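Right after this note come the structures.
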Structure 1
Amino acid sequence: MNAAYWIEKLQLITHEEGGYYKEIYRSSLTVNKSQLPKNFHGDRNFSTSIYFLLEEKQFSAFHRIASDEQWHFYAGNCLMIYEIEADGKLTEHKLGNNPENAESFQIVIKAGSWFGSRLANGEGYALVGCTVSRGFDFEDFELAERETLINEFPQHDDLIRKLTRTASSF
């Protein structure tokens, strides 16, 4: 099985941050905006989940959301997920199936952290899942602007340049 197989089999579509995805679950239960922190822009489902796939030279550009996001490894090669917290702390998560290489089957990105991902070795593909609680909504999705993020976290300049796109590439 390769990336093309999974893209077709799971009916994945292009994601604006990079890669491919398909929503597979959206809770029918919702939380009213009045009960949510101010960074939410409307009512939210309790939980949502997607399949997500990156292949070869693709990357998921730095972005952030209003909720915690749990990532699950399914198939392929190790995925590196880079998380920059508000205080500038960088964590490099290895999502994969080889614990001998410090890879984990699941990791969590904290709400409000900037994060992006790419294949650890740049080859093959990674098929993963993402579960968001309080549920994901594109109203709470913010794609990083390269220069703004570099100004905020100059210590991560090189990584930010590798995992962002210029305005003309959107």
Structure 2
Amino acid sequence: MKRYILTGGPGAGKSSIILALEKQGEYTIREAAEDCIKLKQAQGIKEPWTEPGFQESILELQQQREARVPKEAARVFIDRGLLDGLAYTKPRTETYKKIAEAAAKTKYDLVFIIEPLETVEKTAVRREDMKEALEIRKKLEETYRQAGYEPILIKAGPLEQRVKKILAHIKE
């Protein structure tokens, strides 16, 4: 099975691309962090990212989702990989070590960095502005490169065009 990561800063359009790929019949895994945030907010925790163990809960959900991919799936597109957690975690902490260890045991075939759109809309789930989103995007690229990946950049543009570029890269 081929495993493809879509990563990038908040608000870049990763989830829209994942939904478009899913609509075309591709097997996909949606972003675990967003679901963890929504669940905690539904439980009355306004800013769950400030809670102890938050990144570990994302890691756990992401690992569960990746483990549940059917063996017969030829390929899967994943909205954020395990390495993404490192961009949101302070280095030299137990959480950072835990994420790094899990990520080292998981290999992906290609990593796509989705370049940001012109604006980033803050929401209850997405708290970053454009400046912060660009900083995270840069940190994500550095993280994946340090782990030995050569990310493919997918520039901003119409959704259909971005999906076509991703599919063209995996056919090469």
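What follows draws every value from the coordinates through simple rules; no lab data is involved. Treat the numbers as computed from the prediction; the structure is a model and nothing was measured. Cβ atoms are built from the backbone, for glycine too; each structure is taken alone.
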Taking distance in nm of label points 7 Å out along Cα→Cβ at positions 138 and 154 from the coordinates of each of 1, 2, which one would give 2.4?
2
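With distance in nm of label points 7 Å out along Cα→Cβ at positions 50 and 114 coming out at 2.0, pick the structure among 1, 2 it was computed from. Could you put the intermediate results ahead of the total?
Numbers: 1: 2.0; 2: 2.8.
Answer by label: 1.
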Across 1, 2, mean count of other Cβ atoms within 10 Å over residues 26-33 reaches its greatest value in structure 2
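Ranked by mean count of other Cβ atoms within 10 Å over residues 2-9, which of 1, 2 sits at the highest value? Display every interim value, and only then the final one.
On the way: 1: 14.1; 2: 23.1.
Comparing 1, 2, the top value of mean count of other Cβ atoms within 10 Å over residues 2-9 belongs to 2.
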Assign the value 35, calculated as relative contact order in percent (Cα under 8 Å, 6 or more apart), to the correct structure from 1, 2.
2
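With helix-only ellipticity at 222 nm (-39500 (n - 2.57) for each DSSP H run of 4 or more, over all residues; to 500) derived from the coordinates and found to be -3000, which of 1, 2 does the value describe?
Working: 1: -3000; 2: -14000.
The read-out comes from structure 1.
With FRET efficiency 1/(1 + (r/R0)^6) of positions 42 and 90 (r between Cβ atoms, R0 = 35 Å, to 0.05) coming out at 0.65, pick the structure among 1, 2 it was computed from. Intermediate results must be reported in sequence, preceding the final value.
Details: 1: 0.65; 2: 0.85.
Source structure for this number: 1.
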One of 1, 2 was used to compute percent of Cα pairs over 16 Å apart, for residues 106-145 alone, and the answer was 49. Which one was it?
1
For mean count of other Cβ atoms within 10 Å over residues 10-17, structure among 1, 2 ranking highest is 2
